[in-house]
Structures are given as structure tokens and as C-alpha cells.
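Laboratory data are not the source of any read-out in this text; all were calculated from the coordinates shown. None of the values given here were measured: they were computed from a predicted structure. Cβ atoms are built from the backbone, for glycine too; each structure is taken alone.
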Structure 1
Amino acid sequence: MGVFVSGIGLISCLGSLETSWRHLIAGKSGIQIHQPFPELERFPLALIAKKPADFLTLTRLVVASAVQDAGLVVPLLDCGVAIGSSRSQQALWEKLARQMYWDDPPQPPLIKGGLRSWLGMLPHMGAIAAARQIGATGPVLAPMAACASGIWALAQGFELIQTGQCEMVIAGAVEAPITPLTLAGFKQMGALAQTGAYPFDRHREGLVLGEGAAVMVLESAQSARRRGARVYGEVLGFGLTNDAHYANSPELGGKSAIASIKQCLERSHLSTSDIDYIHAHGTATKLNDQNEAQVIQYLFPQSVPVSSTKGATGHTLGASGALGAAFCLMALKYQILPPCIGLKESEFELDLVTEARRGEIRNVLCLSFGFGGQNAVLALGKM
């Protein structure tokens, strides 16, 4: 059963879907130096606005954009929901901790807002909020798999349609990760860049945290044709594996990552020579980019174009794969390959796209390799 993408909602530091795409193709980055928390130093960050975004507000905005883009009208009673996130409501949990331990006098956790407010802080609330927003009574899924969450959510939506459980699914991921704990944690690991994000560059410094969300309307071929929907592309298949190795670094040699790509290609009935573009995870950290480049070099001909868009949007953690998939669909729509912004001097023997490039693009892969060895791959095709 074919699964089509009939609507996309996207919000990044570059703007909405079309605005982000225009800026990306023009080689612009939304990364700037910010100091959102006075107790922490200044960092390059990819903020949507001047202050850190609210997770549920961002969820509602991106879901509304996707529904409108698909030409749908709520309620969508039989629609499924698969909205992933890596951090979800962490900002509110940190606020709660400050109230409990640092306020004078300390505030009990249920005083401000009561039980209803506390339940609204649970990790799956993005998916629940989306279901309420569109009036969905179908399956509601909330995957949380580090940086692989976005592609995992899209894969779950794909499966709900493939197995006949739903004809339509709102799927994607939302991330509002700019919190004191997240910044402090990544800094302690030595993973944060000092000036910007430079994926695959010889002088890359590390990742830049970014806010963002991308949600897609996945629809069965029959449903899309029945209502005459405009279609961006087709979800062809996915691959999901785990390294079962390290908590915060990729498995050396990339055996499990290679397995996830092979799994995706097999399920999609594609070979490596069928792939016209790879949207890499490309975090601009030393280990990820080196390991990912080796995996791509091992599997694919050197001529396949590769880029990472994190030099423009920052690393949106759990939402990064969903943003990458949206940019892949825009590449299919406009037949333009997005550039690897921030790359000046490549360290690897890859066909890295440094400026927007026109080409014949039929099949693309989007890669996400997350902490805990979570490997997720999505194949998309032109209609």
C-alpha cells in the first residue's frame, strides 16, 4: 500500500517551511550567539525567537500548518498521531525543580497548577496535544529515541497506514531543547561548538543546539487520490537498528548503522545506485561526522550527493530527522539539493553539496544516528 505525504508543517530558526527552504537554498544560517540564561555563558544557538520556545505552543503551530497545507478540515476523527520528541517537556520539569529546591520557601510540586498541570508535563504530551487539536480518536504514539525520534515517528505513521490501521496519520517531531540542563549537559560532554556548526568540515567544533518542529500528513494512496490531494512524495520504507554499544558515541565501524541503511533499502526495493541524494545526520561533532562519512563511503558510490542542513538550523535533536525528511521532500519537489552550510574545507572523500545544486532527484535517504546507538533511516521517492 502506497503512503504519500500530502502536507508538511515546519518551523525552524529560519522560519516556516517555504521560508526555511528559501533561506537554506540561499546559503543562510539561523545560528546566532545567544545567552538565554544569565547563569550560563553565551553559546551559538538556533532559536526560533528571542526567547526559548514553548514545547506545546510549537506543537500546536506546526500541526496546524501541516493540516492547512494538506487542505484538511478538523476534526479528523480517524486520523492517527505519531509525534516524537527527545526532550519534550523538560523545560517545565526544570522549572518545577527550581520551584521545589531553590524557591524560598520551596514550593510543593502540585501547588502551582494542581494535578492537571502536572499531568500536562508528561513526555507524551506533544502527541496528546496534537490528537486533541485535530480531534483524533485513532492511535496516538509518542516515540522517544534521542535524535532518531523524528524518523521513528514517521516510520510508525507509515506502518499504521501500511497495516490498514489508519488511512491518515499526523507524524513528525517537535523539540524545544534550549534549557539550562540541556546546555550544561552537552557542554560537560564537550559536544557544544564555540562559534557555529560546520558539518563534515576539517575544523568542525561540535553541535549547535536548535529549536524546531516538522510534522507531515501521511496518507494512503487511496485516500489521497479520493480527495485529490497534492502530494510531495512517497514514503518508500525505513530502517531502525541499535548499536547496543555506547551510551553517547557511535559504534566504531558503523556495523549497526550500515545494517539500518541496508534494511531501509531492502524494504524500499531500492539499491544503493538508486539513491540520488543523502540527507546526512551531520551533527558537526568529530565522532559522528567521521563515522557517518565512513558508513556512506562503504555503502555508496562516491558520486552520490550528500549534505547536512544542521549548519543552517542547528541540531534540533529529536526533531532533526523530521526536519531532514521535510527538506528531502522539498528537494524532490523543486529538484534542488540543499547545501551543507558551514562547510568550508571537507575532511572526507564525499560529494558534499556546498551550494544549492539542481539535479534529477528521484529517490533520497534521510539518516538519523542518535545517542544510545539509535539508527534510523527513511527512504522517500518522487511521485
Structure 2
Amino acid sequence: MQVVITGLGLRCGLGDRLQAWERLQRGETAIQLRQPFADLPVLPMAMLGKAPVDLELLRQKLVAATLADANLTTPLENCGVVIGSSRGFQGQWERLRCKYRQGDLADLEHWLAYLPHQLAIASAQQIGSTGPMLAPMGACTTGLWAIAQGFELLQRGDCTQVLAGAVESPITPLSITGFQKMGALATTGCFPFDHRREGLVLGEGGAMFLLETLESAQQRDAKIYGAILGWSFTCDAHHMNAPQGDHQAAMKAIAQCLERSSLAPKDIDHIHPHGTSTQLNDQAEAAMIQQLFPHRPLVAGSKGATGHTLGASGALGVAFSLLMLREQRLSPSVGLAQPEFDLNFVRQTQDHPLHNVLCLSFGFGGQNGAIALQKLG
């Protein structure tokens, strides 16, 4: 059974799907110096507006955009829903805590609306689904995990279509101060794989997809962005925020993904890396790519343009990879001026034949994810 993607909704600091794709091709970045909280310093961020995004409103817009792109109307009773987030409504919980300390208890009546799985529940309600509903939360691999779980629902025959993806609103005082304390946050900008890199830059956004079988897509004459060939996830069980020294668990995830996809390393034309712009992640990821892919596939990430959307970053990577497959065009590695590693980086927008692409995600706690996509026809 082939699983294909027939709808794509995307929102990030660069804009919606069309805006983000055009701006990424031009090598633009959404990262600017911002100070959303008066008691915290000015830092580079990729925000959708002047204030932190309303996560529920972002979710609503993404669901609507995805269904519109897939040319579907509600209700979709037998459509599965898999919507993930690594932070969920953390920002809202932080605001509730501040109000509680000030003696304001009014908003506590609505605390159930801020539970982690509420994003998936609200999405199911929005599309009128009575099918299976899942709400994965796996650090920075969340987006890939959501897509993989949607893939499994279709393979088992649990539903006929699946709405899958991830959203994130990480611009909160706790997230900012937490990454600062870890020494992982940049102060000037995001420069993945570059000599100048100094840390990650937080970004807001998300991406959702309509997954269905190839047979279903052909029956309704749907446009197809690409097929999901296979995926894999492993865990280092090594350290809370540092990659395993020998990269064995991460490389196992990539190897398993290729095996399940019936692909050899040489079949991969393009890799969308995790590329966080941190010292350890970029070094580890570059070493793995060099070792596993000696044929030097093209490499271009998107975090230099969108910032790091944490749990939604894998979904955004898949979205941009699907657009590259559909348009047969590669976008540049924004923020890369002085590469530290000998990889075949895409430095400018270029038309290029693409058949198979690989998206990678690596999360705190040693989580590793890979997913392979293919252009059909």
C-alpha cells in the first residue's frame, strides 16, 4: 500500500505555504531581533507577529488550509487525526500561573482546554471526525512522528484519510530562559553548519498534511505532493541534551528508514537536515551524513529562515521537501556563508531533478527520526 500526501498547510515566520516557499527560494529569513517579554533580553526569533502566536488560532488556520489544499470539505467522519506538539499550551500555562499568583482565578475554569492532547481533539472536532485520534509528543521528532503514526493508521486500515502534523508556540519565558541556561540559544542569528554558529533560534509555526492511500487519491483525482516511503525512530538513552558520541543510534534510525523504504543510500538525492545551528548537533549530523552518504547528496535545511520550531520542525522540513519534490527545485541553505563541514550544501536556488529525499530530526533525550519521501511519476 502506498501512502501519499494530497494536502499541505504551512505557517511560519516566512508566511503561509505560498509565501514561505517564495521567500525561502529568495534566500530570505524571518529571524529578527525581538523582545516579546520586557524582563528578558532582546534575542533573535522568528515570530508570526509582534506578540507570541495564539496556538489555537494557528491550529485552526492550518487545519482549514490543509483541507482546502486537499480539496476536501467537512465533515470527514472517517478521517484520522494525528496532531503533535512538544510544548503544547505551555505559554498559556505560564500565563495562568502568573494570574494565579496575582489572585486571578477566573481563567483556571478553562484549564482542560490547555491539556497537551487538546490540539488533536479540537482538530477532530473541526473536521467532524469520529475516527482515531492521536497526540504525539516527542521533543523535536514530534512532527516526523505524527506523520509516521498517520502512515500506520492508513496501513492498518483504521481510516481512509489522516490529517497529520505538528504546531508549536515556543516563544515563552520558560522556553527562552531554559535554553539560555543550557547555553543553547543564539544571540545574533541562526547559521546552521556555519563557522559562525552559536546556537538555536526559536521560531513559531507548524505544518499539517492530508495523508491517504494512492488508490484513494487517484479515485478522487487529487494532486499528489509525494509518497511516504518509510520512516524510523530510535533513542540514544545517552544524555538529556547531547548527542551520542559514536552516533550509532541515530545512524540506525537512518539505516532502518532506508531499508523500510527499499532505498540504498545512493538513491537519496537531497537531505533536509535537522540543522539547528548548535555546535554539537551540526557537528554530529554532518559526520553522519558524510559517513552514510559518500555520494554527496545535496543538503539544504530551513531553520536559518524559519528558526527552530521545536516539535513542529520536522513537519516544516517535510513540507519544504515536498514542495521541492513537486517543483523539482532546491532552495538555498539560508544563514550558511562559511561552511565548517564538507557537505554538498545548496547555496542558491536551483532547478534539479529530485526523486527521493530524506528528512531528519533529532531531539533532546537522544531521540532520532528519519522519513523518506518520493516523487511519483
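Comparing distance in nm of label points 7 Å out along Cα→Cβ at positions 227 and 251 across 1, 2, which structure shows the greatest value?
Between 1, 2, the highest calculated value is found for 1.
For the read-out distance in nm of label points 7 Å out along Cα→Cβ at positions 75 and 315, a value of 2.4 was computed from one structure; give its label from 1, 2.
2
Consider the structures 1, 2: one of them gives 0.15 for FRET efficiency 1/(1 + (r/R0)^6) of positions 163 and 211 (r between Cβ atoms, R0 = 25 Å, to 0.05) as calculated from the coordinates. Say which.
The read-out was computed on structure 1.
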